[in-house]
Every structure is written in C-alpha cells, then in structure tokens.
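These are the structures in question, set out in turn.
Nothing in this text is a laboratory measurement; each read-out follows from the coordinates by a stated rule. Fair warning: this is a prediction, and the values are worked out from it, not measured in the lab. Cβ atoms are built from the backbone, for glycine too; each structure is taken alone.
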Structure 1
Amino acid sequence: MRVIAGEAKGRTLIVPRGGGTRSATDRIRETLFAIVEPELEGARVLDLFAGAGTLGIEALSRGAARATFVERSAEAVKALRRNLAATNFGERSEVVVANVIAYLDSRPRGPFDVAFCDPPFADVGIAEATLGHEALRSAVAPGGLVIARAHGKHVPVVPASAHIARIKEIGEEKLLFLRYIDAAAGG
C-alpha cells in the first residue's frame, strides 16, 4: 500500500495485522480522488472507519488542510499512527479512538468539507446508521461531500436528508458521493 499522489507520493503505508480492516486498493483510491480532488485544497476531512488511514492520508497528501481519523481497532490505530508519522502528517491530524456511532453521538467538531464513510462491507446497517446520523449531517459543512464505499449488493439506503450526486462502480465496489440537503435553503 502506498500514497498515490501529492506531497507524500510513493510513501509506503502499513496495514494492520489480521483481517479486521480492508484498505481501499490503489484502483479505488485513484478513481475516488480523481473525482474528489478539486474539493480537497484546504479542506477539513473526516475519515470514519479509518483503518490504517489510507483515505485521509491520501487527502492530506493532495492538499487537505486537516484530517480527523475515527477508528476503534487498536491494531488499526497503531498502523494509522505509524502511517501519519511516516508521511509527516501527524501535526495536521487528529486520531480519535472510538466507535463511529459513539463518536457521532458525542457531536463532533466540524465543519468538515469532505467525509469518508468506509464501514465494514458486511454491516450495511452500520453504514446506514452512520449516513443517517444527524450529527454527521450537522458536522459536514454546507455543500460538503460525503463519500461512502459499498460492496456488491450491499448498498446502504441514503437518508432523505441527502441526495446522491454520483455513483461510481469499480468492479464489485461502489462509491456513493452524497451531499446533504440544506433544510434552511429549502432543499
């Protein structure tokens, strides 16, 4: 695993031992960041279910100002901290060791311009609970982008408070690009 582009291009990233996480492949990240890169310059990024941090680190490498990583696995957090040190992004990052729903229940500090939601593929319920959580909607800046990764037929139901700006299929995986509807603006 490596950083694909930007400031830390080519740096090797480690992944946690065991099978508890599955990092986005180079192909997935190349596709995702080709779409989202114009929104990254100076962005505040939220990486939910961060694992080893490959998505948030790639965003930092491509110009994001700050990233908050949320991960509960001790092994993944260890790998994430090592990856932040190896890429020199530690000072531009916050690592929150918590369950994503508990983190959202704590009303996270925002606003975030871009949020990655990359939950375990087998747990569609957690993806739906995360995307539909009012605190995520509140934490994302008006006009901000949420990118959810899904596998096969396991595509989360999008809450009524969001619209799908784009769906990109890559093999058996799907990337959903969502924007929350601003109730104050009437849609």
Structure 2
Amino acid sequence: MNQCLYDLIWRYEPMNEQEKEDRDVMLEYIKTFDDITTRNNRFAHFSASPWIVNHDFSKVLMIYHRIYDSWGWCGGHLDGDDDCLHVAIKEGMEESGLTSLQPLTAKPIAIDILPVPPHVKNGSFVSAHVHLNVTYLCMADEHASLSIKPDENSGVKWITNEHINDEVSEEDMKIVYAKLNRIAKQYHQS
C-alpha cells in the first residue's frame, strides 16, 4: 500500500457528499492495488491537476484536450510519483508552456473520480477507465507566454469564470469546474 498517498487522501476533508464517497473509494483502491500510481492499473489510477487562476481570480487557464475534444484543465498521471502537488505543477507547466506556477496551498482543494473514455494515445488503444484525481489551487501570470503540447492539446488560453460553460463541451466536467471556481472564490475572499 502507498502510505504517502493513503495519508494524503485520509487527511483530506470532503466538502460534499460526492467527495466523501470518492474519498472512500480512493482509500479502498489504495489499500487494494499496489500499482495505483501507475497506468499499469488499467481500471483506475491517480492523476493530479492544477486549477490555475490569474492574480485577481477572474480567469482560469485551460487547454484544448485532444482526447476529450473540449477545453479543460491541465493535469496528468502520477506515473509512479506519489507527490500529487509536484505532479500537478509539472503537468500544468508542461501542458501550458508556463515557466512559473505558484501553488496557493500545499493541500488539495478537491478530489474527484473522473471517467476516461476509450481512446487512442500515441498509436495505442487505451480502454475506458477512471482517474482518481487530486486538485490543487495554483496561480500564474496571465500575461506569461503560453504554448501548446502538441501530443496532448491544440490550444491554451485564459477563460473568464463566467464563460467556462460556453467553452467546455463535456457536461459532466462543467459540474467539477463550477465546484473548483466556488472553492477558488472562497480562497480569494479569505
């Protein structure tokens, strides 16, 4: 069992019923599977995402995902690294071209179990599975240079909070993004 990851999820305080249930499932997966931080586990594996806001919290940085054919957040697989914050920052910078990304808290702001549809990646078929995702609130300079990561996305841009639903085509993710915006707003007001 990955004790570091177990402790992180165990200490996380769920903000609603969805997170309470997802937390319980995540803890069971960690206890059951030794390969939960790698893609070797074809049923479910951990991923980490940064929810990237600008300095006044009015915009979120999003990428146009090739797999999902939609605008969405950055993030990626742990690939054996059990430091979720490190992975979230690394993925945010790799997928956006940012050279600086500042975490606003060392603790996760959200957890979600997210479906991944079957798809082809790097010429290989990937079966449907779920990501056990841990999200961190991060800040970046909205005037910093951005660039795409051609194997994963075809666009990177700042989107105002009130226009996220206009840009995102994945209906189930709109709920997740609304939750993250509520959390970011609470953090900004505190």
Structure 3
Amino acid sequence: MQLAGFIKQTRIKQDDLAEFEKLFKSFYSPLCHYAFKFLKDMDLSEDIVQEFFYNYWKNRQTMSIQISIKSYMYRAIRNNSLKYLEHVKVVKKYEQNFIETNSNDAGLNSNELELKELNDIIETTLNDLPEKCSHIFKLSRFEGLKYNEIAEKLSISLKTVEANMGKALQLFRKNLKQYEEIAC
C-alpha cells in the first residue's frame, strides 16, 4: 500500500473530515463514471457512489483496507453496481412471477364470482316463482323432462305446464337482463 494512501486512511480513521472531503472531491466524479459503465444510469451511479462514501465514513474506524484506497474504492463501486443489477434482476423475476400468478388467480376468482352471482340470481328467481311454477321449471331444466312428461307426472294439463314455463322464463329473462347490465 502507498504511504500517502495509508496516511489518508489513518487521518480519516481519526475523524479528519477535511481529509475525507479531499478524498470525496478527488474520486467522486471518476467513480460515478466508472459505476455508469455498469449501470447505464448516471443518477443511479451517483447514488451508488454516495452510498459508498456514506458507508466508508460511517465505518471508517472499523475498516481495515489492505490494498490502496483507490483500488478499494473502485472494487467497492464495481461490486455494489453488480450487486444492484443482480437485485434488479431478481426483483423483476419475482414481479413477473407475481403478475402471472395473480392474473391467473384473478381470472379464476373473477369467474368464480360471476358464477356465484349467476347462481344467486337463479336461486333468487326460483324462490320468487310460485311453488308449482318453480317445481315445473326444475323438472324441465334440471331433470330434463319434456313438457308432456311433466304434465303426466304432476297430473296437470300440457297448457298448464307451458303457461308456468312461460312465466318462469319471463322472470328469468328479466332478472338475467339485470345481471347482464351489472356484469357489463
């Protein structure tokens, strides 16, 4: 290690702010340009260099630098720049993973919510129908019986089945139209 560098380090360790300011003024701009080679962003490069000098001053009394101060600073700036770039890469990877995961989940949740809303409307509509009308509709739509089969099963006329189905379908159209307006 050079004697001048050793003397600078010793003075800085002894809280010589003037010596630290000389070091800062001598190397701030070259270190920023050096960091820029890695980061391609001058503001970010300045942040990295300022953070280095802040930490150097803060830890000055406990640091033991075995190489020249100049080599130490350049190595630290290179390492901090590369560490920052690696951090950015990891953050972007997790952001992308988060977006993909949540967009898939959001789509499922949205579909599940829409299905639940639709089932609620169907259930409400069935409950709003008169009991006989609701029963006829369920036999037709849920059990797949034809109108004449429903008429035979319930011992009612085919016209009664048709009228009740018409009433049920009309109410469903009305309630589902409201759902369509809500969904849009």
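Structural remarks
- Here mean projected area of the Cα convex hull in nm², for residues 56-143 alone was derived from just one of the structures 1, 2, 3, and that gives 6.5; the source is 2.
- Which entry (1, 2, 3) yields the derived value 2.6 for distance in nm of label points 7 Å out along Cα→Cβ at positions 88 and 112: 1
- Given 14.5 for mean count of other Cβ atoms within 10 Å over residues 80-87, calculated: source structure among 1, 2, 3: 3
- Set 1, 2, 3, criterion mean count of other Cβ atoms within 10 Å over residues 48-55: the highest-scoring structure is 1.
- helix-only ellipticity at 222 nm (-39500 (n - 2.57) for each DSSP H run of 4 or more, over all residues; to 500) from the coordinates reads -29500; which among 1, 2, 3: 3
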